[in-house]
Structures are given as structure tokens and as C-alpha cells.
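Listed next: structures, encoded as C-alpha cells.
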Structure I
Amino acid sequence: MPAGPPSPAAPTPSRRLILLLSVACGVAVANIYFPQAISPLIAEDLHVSTSSAAVVVTCAQLGYAAGVFLLVPLGDRLRHRSLVTALLLITCAGLVLAGSAPSLPVLAVAGSLVGLTTVVPQILIPMAAGLTEPARRGVVTGTLLSGLIGGILLARTFSGTLGDWLGWRAPYLVAAGLALVLTLAMAAVLPRTTPSTDQSYPALLGAALHLLRTEPLLRRSCQYQALVFAAFSAAWTALALYLTGPDYELGTPAVGVLALVGAASMFATPAAGRHTDRRGPDAVNPVCMVGAIAAAAVLLAGRLGGAVGLIGLGTGMLLLDVAMQSGQVANQARIFALRPEARARLNTAYMTCSFLGGSAGSWLGVRAYSAFGWNGVCGLVALLAGLALLRHVLRGRPVTPAEAPVAAPSGTDGVPAGR
């Protein structure tokens, strides 16, 4: 159905609410990433190889991709408050199951369940975008993504430190408690929203695929993020193996310390949102891709070992984090401008592709490290980011504002297609 202005039941979100939603995004998304830092501890306790334990990370990301595809479209069909609280409760149960898992297969299944239902940020972000006037949409998206980044990066600090103190099960059980607290908070603060469509569930799933086929800007955004996020996931998954391996022989808290340094990237996304609002996504994306390639070069300094190597790793991971997350801001600003009444479905297609790329990156990162060491991981990061940059260079002539279509019944809101 055509999109209209926000209803009185869904007022423009206040700054306080936006900040709270940003925190909620970070707490929720952390569940996918904290296993990256504790996979060596899982391997030791469950008596499996480190590469086998890293499968837990891949399963969580695959579960997340499935959850984005299967559950996020419901953000256009159901009231956000009910949907978000139900998903958080199931996430809590999955975390308890993971924290008590007696074997790696059970842990992998529980991790997949957690990934499946911890898609709350991908429901909250388009919801906030839909409640915000277009001129501030990039800033609001960047603010929520800054919370998302904080969750992604601080999750490793949290799990690496807590796991070293209390064992790998402790992060799962503490995360379950946080999910329960977040459930109560979201039930209290989320505004009442009106569903933007009454389509059936199968139709919603089909709509995401249809949008992917018919919206070239959506496809391009998906390709950009799948490649850059694959590079990001490859680096972070292999980093835990590298730091705890023979080259450095450090514990899992070292991964957390580097993640804490990388958490500074959360302050970059609001700035990326402002640049996207002013100059358009196509001006921001190539800078981010070049930044990711530069990050791969800086990460090679990790081969030097000692304090110099650790500084190189911290600097390279920070640059890679900034590049990936700033590109995410640009990509989501681009897709949210396409069809206001279908933002959840657009985000479904986009994030499904993104996390399929991330899952592939985690798998490739472990294989590259096993076969070629840290040099192979850095080469993989540069290759994936380079492919994204090549795709941008070959995108064709951007559409100028004069050539852009005006608002039409299809749901296009008149934003220039080149943006």
C-alpha cells in the first residue's frame, strides 16, 4: 500500500529514544559476534580443533542471514513492539541452550537459533528510518549503526575477558540475562506503530526476492556490502586464531583489547551519515572500499610481532571497522530511499546478502589462515574489498537528479536514483 506520513500513534522519535534504540541494536547484535573471541576456549573445553570450533561463528551468521530473510519482513506486517519482544525472548532461550551445550553440534544448533532470532536491529533500523524525516534519515541511521558497531566490537571484549575468567559458557549465560532485560525495556519504550502492509507472509518473502530482481540500486548495495563484510568477517575470525596461536601466544582477552580499540569506529558512522545526506552514497562507498584495501596493507604489520605487530593489528582492524560500517550507512541510506512502504523488505534482501557474505568470509578466513597464515588473510581482505571497488567502478553512468523519476504508485519516493 502507498506510504503515508507517520501516524499520530507513531510520532517522530526523540533523541533519547534514538539513543536507546542504538543501545538495543548493540546489545542484540553482540550475540552473533562474541563467539569469535572465545572459539579457542570452546575448542579446548570440547576437545575439538580450533577450525572446528570456528564453525560456531559461521553457524551464527548463517542463522542470522536466515532470520533476516524469514523474520525481518514481518516488520512491515506486524506491530514492532510485539515482534521485537517475542524475538528477544526466543533469543534468550537460545543463549541459555548454548551456554549449557554438552557438545559442539548442540552448540552449533543453539548458535544458529540465536542468530535466527537476534535480528532485532534489522527491524529497529528501518522502523526508525520510517519515523524520521528524509533530511535526518542518514544521521538517525548512522546513530543506530553506531550502537550496532559498539555491540559488534565490544562483544569480543566482553566474551574474551569473561571467558578467560569464567570459561566460554559464561558469556552465553550473561548475554541471556541481557536479552531478558532488553525485552522488558523494548516492551516499555517502543512506540505503537501501524503495519505498512497487509500482505500474507509468503507474499512478503516473495517481495524481498522481487525487490532484489527489480531494484538495481538494491542489488548494487547488496554486492558492495556482501564483499566488504566478507572481508571484515574473515579478518576478525582469523584474528582470534592468530593471536592465540604460536606467533603471539596470547589469551582470548587480547582479542577483546583489540576489539576495544576498534570500538572507536562507532563514532565514525554518524559522520558517515552526515556525508551521505550531503553528498550521496556513491561519494561515500568508494572511500570506504579504498579504506578496506588500505586496512589489509596495515594488517600485514602484524607479521612483525611484539608491540609493533599488535599496534599494526589494532590500527588495521580499526580502519577496516570504520570502512565497513561507514559503507553500511551509505548502502542503507540508498536502499531506504527507494520504497518507503517496503523498508523492512528492502532491508531483508540487503541484510540477507550481507550476512551470507559474512558467513562466507568467516569460512574463507579460517581456510586462508590455515593454508597461508596471516599473509593469506590479509590478501583475502584486499581481494574482497578490491572486488567491491571494481564493482563500483563498473556501475555505469550515475543517474542525475534531472533524469530521476518522480514519485509513482510503485512506491518510489522521488529520491534521485543516483543517490
Structure II
Amino acid sequence: MSKPLRIAVAGLGTVGAGTLRLLQNNGAAIAARAGRSIQVTAVSARDRGRDRGVDLSGMAWFDDPVALARDAEADVVVELIGGSEGPAKVMVETALQTGRHVVTANKALLAHHGTSLAALSESVGRTIGYEAAVAGGIPIIKGLREGLAGNSISRVYGILNGTCNYILTQMQGESAGGGNPPAGRDFETVLAEAQRLGYAEADPSFDVDGIDTAHKLAILTALAFGCEVDFEAVHVEGIRNVSALDVAYADELGYRIKLLGVARQLNGAIEQRVHPCMVAKELPIASVSGVFNAVVADGDFVDTTMYEGRGAGAGPTASAVVADLIDIARGTTLPVFGIPATELTRRPNLPMAEHCCPFYLRLLVIDQPGVIADVAAALRDEDISMESMIQRGRAEGEGQAVPVIIMTHETEEAHIQRAMARIAELEAVVEQPRLIRIVDL
């Protein structure tokens, strides 16, 4: 058997400790599959004295991760610090510049600097493994870069954030039929539960505002379409404005609400968007619940493929990190985004204003004559056709508000946004109208 692959690990949090545990527990099987053992020679973390439940004896300790990347006796540097700037970026650049391969779980770093880092790695004859950066334990990077390499990919989309999927799943109400559908638990209640269970951070903004999903989508877009990573081109909306009432009405109408990241090629341009979607219940992705992720890719010869699994956590993410290490140990290295960085194209962005789809609108209006006529006029003037409308019962007292649900036929985003702005100004509309896109998958 060849000499060990020496690795240095920066970051010993949940994923870092999980990676060391996996390497220690399954070392013999990993060595057999890799053709040589994988040896951790150095580590770096903030707190040297913390008990992480793994044996660190025999490993050099570095307080400074950049010093680890520069000075550790290692063939590969594993970056598990996180963040798009600061020490994570500097240490990855340092590792590459000193002739070491890099494995990372850092989606923010790749979303903001993926193109330049790919160019750097290829210029020095090294690789960046990042299976753990997107969808945790799901091997979607290998699936797109290798398994579907013979296909032209037209679209890739998925549930890329387990926190949001858990919240939306828990908000789901039971439809009782007749009358207004009963609302399930509201967003804030479920978010607090997710924080108690460790599914959401103390500051959940990165997850619930869609940024985490957008980072992952930007990476998948570059890999699927051979274009430069362009995070700034991603349209991003989160789930804060999805109410329990929306979830319940969606259920009654035959849908589930999911936060999706969607990227597609259209007439030479690239569309990238993250937002809540109404997904028909019969579609496989609608049944992906809890903290699970799922990614779907459409190829010209393979048709549609779907990958589902746990998108976060110590075990699944460590599994992805070690898969990259095994590839490097075998000598299997590929261009970061499937083709040489010099061949990644800069593609025009398809503006969100030009996106077309049907829409779900929820209004809260004062129950009085003429309100629906005013709403219909605003839609009519933007050439928006209503497919259906739901307004059940009457308000209990004069001046009280009732929900009105409108489903539209396919229309252009710019038109619906102008109509929404006009409707919001109506005196009888008592809160900002809510809009959810109905996706055709």
C-alpha cells in the first residue's frame, strides 16, 4: 500500500470533529477503498482545551489556521471554518499556493470566490473538493460532474436548506374540508422549536432569508452549465412571510410550499432564483420533509434524476468530506467545476422581471362591497387572468377583515408585481398582499 495521505484539518466544530471520528472509526475500510490510509497530521481550532470526543494525540496543533495551511506536514488541507472572507479564504489560497489540495464544506466561500479559486487551484496543479458544500451527504457534486458528464443539463433545482424545509413541514396544517382551512403552527413558533432542537442557529437569518440556499444554487449553476459562479445574479427570497394560513390553503388546493433554488438555461441566458414555491403534491420533491434535502437535475439524455438525503449534520457532511479525501488519495482529481476554469463562460442573467408562472395571491381585505371589483381591475389592467378565487363566509363584524385567495394563470413577474403594488394601496386591503409562485416541475 502507498504512503499515507496526510491531511490537516482547520475547524473542529460539529463537522470537523465528525470528520475525525469517521476517519478513526472506519479507517481500515477507507484505506482499502482509497488504496492507502488517510492520516490526520495537524489540526487547528479556537479552543485547544475543549473536549470534542475524538483522540487528537499525535496531531500537531496550530492556533492560526493560515499557519496550518502554510506549515503543516500535509498533502491536503481541510477547511471547515466557514465564511466567505477572512481566515477561511486566506488559508485556502495559502494551501493551494504551497502545493496542497483543498477539501472544504464552505459554500459561502465558493459562491463568492469559486471562479478565482478554481483558476488558482488549476494553475498550481491542485484540486478543490467541495462535495460537503452542497446538500450535505447527498453526492450531488459527483453526480453532476461525473455521473451526468455526458449530458447537457437544462435545469437543476432543489430543496437545499434543511432548516427551512423543517419549518415549512412543521407549519403544515391538517385540511378538514369546508370553511376556512385550519391554520397550522405559525412561523415564529416553529422557528423557536427548530432552534431548541439545533436545526436552526440562534441567528437564523442565513437560513430563513434564503442566503444559504442561494450560495448552494450558485455553485450548482456553475457546475451544471459550465459558467462562472455568479452569486450576485441569484434572486433571493426567504420564508419569513409564509404564514400558517398559506400552508393550509396550499394543502387544500393540492400543493405543498417549499423553499426551492432553481437554475435553468434559457436562450443562452441563465436564470437563478430562490423563493417559496407552490409544488403540486404528486411531485416527488413535494414529499421531501423535515430536515432532508433533495436535488433534481434534467439532462438531455438521462431525462430527470433526483437525489435525496440529509443535507446537514456531523455524519452526512463528514461523509462528503471523506469522499473527497478518498478521491484525492486515489489520484482522482478533476477541474473544480467540471471543465477548466479558463473555459467557464460569463453568461447573461435572465432578469426575474421576465420570469413567467402562475401565482397564488393572499389578500386580507375589509369585507365590504366593491373590494373584489377593485382587485380584479388591478389584475385586468396588467393583463392578468384569474384562474380561481376563494372567499368563504363573512366577517364577524363591520369593518373586519377576511382572507381572499386568488390563483392566476401564467403571467410575467413584472406584471404581477405592478398589480400587487396597486392592490396594496387599496384602502380596503389591510396588510401587504402575499405572493407565492406556482412552479411547473
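Quick check: 0.55 is what I get for FRET efficiency 1/(1 + (r/R0)^6) of positions 105 and 193 (r between Cβ atoms, R0 = 41 Å, to 0.05), calculated from one of I, II. Which structure matches? Answer for the origin of the read-out: I. Here relative contact order in percent (Cα under 8 Å, 6 or more apart) is compared for structures I, II. The highest value is that of I. Work out which structure the value -10000 belongs to, where helix-only ellipticity at 222 nm (-39500 (n - 2.57) for each DSSP H run of 4 or more, over all residues; to 500) was derived from one of I, II. Traced to structure II. When volume of the Cα convex hull per residue in Å³ is worked out for each of I, II, structure II gives the greatest result.
Largest in distance in nm of label points 7 Å out along Cα→Cβ at positions 121 and 385 among the labelled structures I, II is structure II.
Looking at Rg/Rh (Cα atoms, Kirkwood Rh), for residues 273-320 alone over structures I, II, structure I comes out largest.
Here distance in nm of label points 7 Å out along Cα→Cβ at positions 217 and 233 was derived from just one of the structures I, II, and that gives 1.3; the source is II.
All of the numbers you see were taken from the coordinates with simple rules; none came from a lab. Computed from a predicted structure; not experimentally measured. Cβ atoms are built from the backbone, for glycine too; each structure is taken alone.
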